[in-house]
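S.K.: Got some structures for you, see below.
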Structure 1
Amino acid sequence: MDRVVAIWRHPLYQSYYRKLEQLERERVFCRHQMIHLLDVARIAYIRNLEEGLGLQKELIYAAAILHDIGKSLQYEAKIPHELAGVEIAEQILSGLPEELSFTEEEKGQILTAIKGHRRLREDAKPLERLLYESDKESRMCFACPAEAQCDWSKEKKNMEIKV
């Protein structure tokens, strides 16, 4: 998981992550910090194993911790966070030390998954679909005290414990 740790430690990642942390400090709805990001990663990895998809653990975790990295730009500049996230993630992935870099194919899978994590395309790639579904399943709307005020549609809300 050295490559995932390298993403976490990357100065650009830290900059956007800390900015988002500040922007969401008073947020009553779901936040986009490491608890959420690792929940998404863990759910995705379990589903990967259960479904026999054969995706590498490090690839799943990399996509998961990067998928909301553009969220601060959605708040501040009204840029959809999946689009901002692709640009930021591309810079981060390209800025990793050579010995920790992802292949071009892996980068493509990660960036496609980030771009597609909010709306599931009919022809979604395996990592893209996995990230989309795991992102939604990670939310515990059924136990959220702010659920009634949430603007997510009923179809998007996770209203039951899924095992």
Structure 2
Amino acid sequence: MQKLLEIGQIVNSYGIKGFLKVVPYTDDITRFDSLKTIYIEKNKKLEEMQIEEVRYHNNLVLLKLKGIDDINDTLRYKNCYIKIDRKDAVELPKNSYFIVDLIGLEVYTEEGTLIGTLVDVFPTGSNDVYVVKDELGKQILLPAIGDVIKNVQLENKKMIVHLIEGLGEDK
């Protein structure tokens, strides 16, 4: 499992006092309130930064970081990703997973047939949809519901699913 989790992307500056405008990659954006340290990935290198202040505006997070004090400082970080240490992540409810941990899992039917690899996750509001790609590149969309997703084994990089009628079939 990855040690660091991506929780947002810096998309712009906000104001003239050094705030960064961040698109959050988390279900609960107020989780930024509990963070003291983040990592900014810039040119494939990580820079550890201390959070001074957190604000919210139109479903975006506004971060004021120590050492970033004006608009000129913020421009260096535009389009960079924000990561946190896994130990600082929120505790997930039972049968919930971080997307980064699901990507790359091999997906098998209950009968043991490999149907492909989980390559993406789309949130839809009511439930997520898992995108599974087979060896020929064909995509199968699986709703992340209990009737379909039967077992997730992160340690074995494996997911067991029940294909209900209409899933995984050519029409």
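Bear in mind that the values in this text are calculations on the coordinates, not laboratory data. Please read all numbers here as calculations on a predicted model, not as lab measurements. Cβ atoms are built from the backbone, for glycine too; each structure is taken alone.
S.K.: 1, 2: which one has distance in nm of label points 7 Å out along Cα→Cβ at positions 11 and 83, as calculated, at 2.2? Let's see the in-between values first.
M.R.: Numbers: 1: 2.9; 2: 2.2.
Derived from the structure labelled 2.
S.K.: Among the shown structures 1, 2, from which was the value -1000 of helix-only ellipticity at 222 nm (-39500 (n - 2.57) for each DSSP H run of 4 or more, over all residues; to 500) calculated? Walk me through the intermediate numbers first.
M.R.: Working: 1: -18000; 2: -1000.
Attributed to the structure labelled 2.
S.K.: Here distance in nm of label points 7 Å out along Cα→Cβ at positions 99 and 139 has been calculated and equals 4.2, so which of 1, 2 was it run on? Write out the running numbers ahead of the final one.
M.R.: On the way: 1: 4.2; 2: 1.3.
It traces back to 1.
S.K.: When relative contact order in percent (Cα under 8 Å, 6 or more apart) is computed for each of 1, 2, which one produces 23?
M.R.: 1
S.K.: With distance in nm of label points 7 Å out along Cα→Cβ at positions 67 and 147 derived from the coordinates and found to be 2.1, which of 1, 2 does the value describe? Could you put the intermediate results ahead of the total?
M.R.: On the way: 1: 2.1; 2: 5.3.
Going through each structure in turn, the value belongs to 1.
S.K.: Once distance in nm of label points 7 Å out along Cα→Cβ at positions 27 and 59 is calculated for all of 1, 2, which comes out largest? If you can, show how the numbers build up before the last one.
M.R.: Values: 1: 2.8; 2: 1.6.
The structure with the largest value is 1.
S.K.: Which of the displayed structures (1, 2) returns the greatest value of volume of the Cα convex hull per residue in Å³ on calculation?
M.R.: Largest calculated value belongs to 2.
S.K.: For distance in nm of label points 7 Å out along Cα→Cβ at positions 51 and 91, which of 1, 2 scores largest? Don't jump to the answer; show the numbers that get you there.
M.R.: Numbers: 1: 3.1; 2: 1.9.
When distance in nm of label points 7 Å out along Cα→Cβ at positions 51 and 91 is calculated for 1, 2, structure 1 comes out on top.
S.K.: Matching task: 180 is the computed value of volume of the Cα convex hull per residue in Å³, for residues 43-114 alone. Pick the structure from 1, 2.
M.R.: Numbers: 1: 87; 2: 180.
Matching structure: 2.
S.K.: Kindly point out which one of 1, 2 the value 2.2 was derived from, the read-out being distance in nm of label points 7 Å out along Cα→Cβ at positions 123 and 155.
M.R.: Working: 1: 2.2; 2: 3.0.
Clearly, the read-out refers to 1.
S.K.: A value of 0.70 was computed for FRET efficiency 1/(1 + (r/R0)^6) of positions 75 and 107 (r between Cβ atoms, R0 = 30 Å, to 0.05); which of 1, 2 is the source structure? Kindly include the intermediate steps, with their values, before the conclusion.
M.R.: Working: 1: 0.70; 2: 0.10.
Value 0.70 for FRET efficiency 1/(1 + (r/R0)^6) of positions 75 and 107 (r between Cβ atoms, R0 = 30 Å, to 0.05) corresponds to 1 out of 1, 2.
S.K.: Computing distance in nm of label points 7 Å out along Cα→Cβ at positions 3 and 19 gives 3.3 for which of 1, 2? Mind dumping the intermediate values first?
M.R.: Numbers: 1: 2.6; 2: 3.3.
It must be structure 2, since only it matches.
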